[in-house]
Each structure stands twice: as C-alpha cells, then as structure tokens.
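Just so it is clear, none of the values below were taken in a lab; they were calculated from the coordinates. All values reported here derive from a predicted model rather than from experimental measurement. Cβ atoms are built from the backbone, for glycine too; each structure is taken alone.
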Structure 1
Amino acid sequence: MESNGKRESSNLTKKGIFVAAFDNFYQVGFSNASLEKISKDANVSRGATYWHFKNKKDLYEQTVKHILNEIYKKKEVIYQNSALNFKEKAVEIIWLPHENKQEFRFLQQADVTIALNKEFEELEALISQARLDLYDFFKKGIEALQRESPRLQCFPSKDLANLLYSYFEGMYSSYPPQEITENYTKDGIRNCLSAIFDK
C-alpha cells in the first residue's frame, strides 16, 4: 500500500511539473524558461524536478511528447467513432485545434524551437509523423468517398487531402482576423465540407 501511495504521489508531482513546464515554455519559450521557475510554479523543489527529469532539455522533450500524446488520444476518439461518417469525422478533427488552441499553438512554437536546436531531432520526427498520419486520414477517407462518387473522381485525392489538412492547420498556425474567427463554427466547417463531398 505504501508503495502505491508513493507512486501516486510521484505521479501527481510529475503531472504538476508538466503543467508548470507547459505554462512556462508556452509563455517564454524554451530558451527563456528555467527549471527554478518551473519548480517554483509546480510547488516542488528543484531536486524533485531533477528526480523526474534529467535537465531542462529532457523536461521540454517530455512536455512536447506529453502534449502530442494528449492530442493523439483526442484524435483517436474521433477516428474510432463508428457512429460518424468520414465527413463528420473530418469536421470534428478540423474543429479540434479550435477547442485546444493553447496545445496546438504550443506545438507551433515547438516547431521554431526544434528548428533552432538540432538536438531535438526526435521531436521533429514525432511531430512530422503526427502530421503525416493526419494527412493519411484525410487522403484515405477521400479515396473511400471517390469510390462511391464519380463527381469526386476528377479531383486528385492528394489535392483534396491537402485542402483539408490546410484547413486544419490554418486555424491555429496563424492568428486569423476576428472577422474569420467569430464566424468559425462547426456548422461552417460542415457546410464547407458538404460543398465538396455531398452528392
């Protein structure tokens, strides 16, 4: 029992460090964040932070992986939802960055950090794979629709997949004007996809 209690306490400590690390890296970036400030914000000693993470680089890597994993789990719930057809899954996926703006913008910032620090090659590969997986989801869904709809067969599936992928990326990788964001709704996304895919 004591061992389980210690493990639970350790997991809670680690979770608190992740939350503080995310906030610090998000607000000031990798270079300007410090383990001292992160530890203070997590209400733990620096020693406790070093117990869980080797250094700031390790903490940053683990934080990015943690965010990628959280987003992956949310995507998987949508992918595996058999009650939704491809169009409705695409609507939910494209809406996902809107519901998780901070996490997606954190990953956008991570792109810059990774580009400037070649020691983060593993993170670059993980983020690239996540993007490729999403592109493949769009492409395979479109190819399935094309088998049923002659109208769609005249458009290359890769072009339509690029369009959906760009729609997904565009709402968090830039800061669109208020005139766009205030009208950005699931129904709006659904209407756009209906214009493309409905017979």
Structure 2
Amino acid sequence: MGTVTLGVSIAVPEPYGSYLQERRAGFGDPAAHGIPTHVTLLPPTEVDASALPGVEDHLATVAAEGRPFTMRLEGTDTFRPLSPVVYVKIVEGVEECTALQARVREASGPCARELHFPYHPHVTIAHGIDDEAMDRAYAELKDFAAAWTIGGFALYEQGADGIWRLEREYPFGGGPGPQGTGPVVPRQVNLSRPPAPSL
C-alpha cells in the first residue's frame, strides 16, 4: 500500500486564515498556498498507509478527551538563526496546545515520533525565504492580533504535488460542531491591513 505523509494541526479560522496565507504568499513564500494556516500538533510524518485507520482511531480518542479553549495570537517573533521561520505568536492557548500535541504523539500511539526542536506552538508566516522578506514579514505583521475558541483539530495528508489536504476533522468531546470542528467563535481581530480580495 505504500506510505502517506500526515500532519495534525489546529486550523486558523476565517477571516484570519486566508489573510495570513495571502500575506505569507505576498512575502514570497512559495509554500504559502499549499499549506492552510495552522498551529502544528504533529509535524509531517510518514506512516504506512495500512496504519491510517489506527491513526484515525487514536486521534478520535484524543479529541474525545479534549475541551474547547481560547487561542489568542498577538505580534511576531522568529526562530532565526536556529531555523529560518518568522511566525505570529500565541499568547494564550500555549499550554493547551502543548498538552494536546503530547497526547497526539504519545509513545504508545501510532503517531509516536521525536521532534527536531522542542515543541513551541506558533503560526508560520514566512519560512525559508530571503532575509529581507523575512524581516518584512516580522515588521508588517507585528500589530496583528486575533482570538477565538478552539473546538477541535484536523488530520491532513500531503499530496505528491506538495499540497496539504484536509482528510478528517476531530471535534473535541466527540460531538458535532460547525464544519465538524466544534465551536469556532471569532472574538477579536486587528488586521494590519484589510485582507486581499479573493480571486
């Protein structure tokens, strides 16, 4: 059956998700349109396709034990020079994301894996582009702020074209919610400029 590349993440809802994705593309990041705006819980992980049902069952169990929590983004930071990444900071919801990713990656489960760097939840807005563009991303989104209620997470699969596609959503508590992800309630937003119109 071969292997598949999976990732688990919390989607950044609208209008924030599209806005940050368009800004990421505008900074010259070629991966922007292939990666929905998100907070990673499980980084790209290759597994046997035959293991997928076990992965899905595990994630359903993790989600059933989860409860909604507030996430608040504010300002920018960077992992440079350790890693060529500029990101929007999470200032509320860090502990919950950290606990959630630990459950997803637990040693006895099908998603067990080591990380290359200590886990630090964030929303990437520039990755692997030239320093001038990274500096621009850092400066232009430093006033960005948003908050909402997290109601679940999702499983994504990376296609042969490099694009990440939604496979399944997992609402917390095992119950249905808007778009299958539980309550997603935008609370505030401060966009540094209006989102670009959709084409």
(message) Quick check for you: by Kirkwood radius over Cα pairs in Å, which of 1, 2 is greatest?
(response) 1
(message) I have 1.07 for Rg/Rh (Cα atoms, Kirkwood Rh), for residues 11-82 alone, calculated from one of the structures 1, 2. Which structure is it?
(response) 1
(message) Among 1, 2, considering only relative contact order in percent (Cα under 8 Å, 6 or more apart), which has the greatest calculated value?
(response) 2
(message) If FRET efficiency 1/(1 + (r/R0)^6) of positions 67 and 147 (r between Cβ atoms, R0 = 41 Å, to 0.05) computes to 1.00, which of 1, 2 did it come from?
(response) 2
(request) Could you tell me which structure in 1, 2 was used to calculate helix-only ellipticity at 222 nm (-39500 (n - 2.57) for each DSSP H run of 4 or more, over all residues; to 500) as -26500? (result) 1
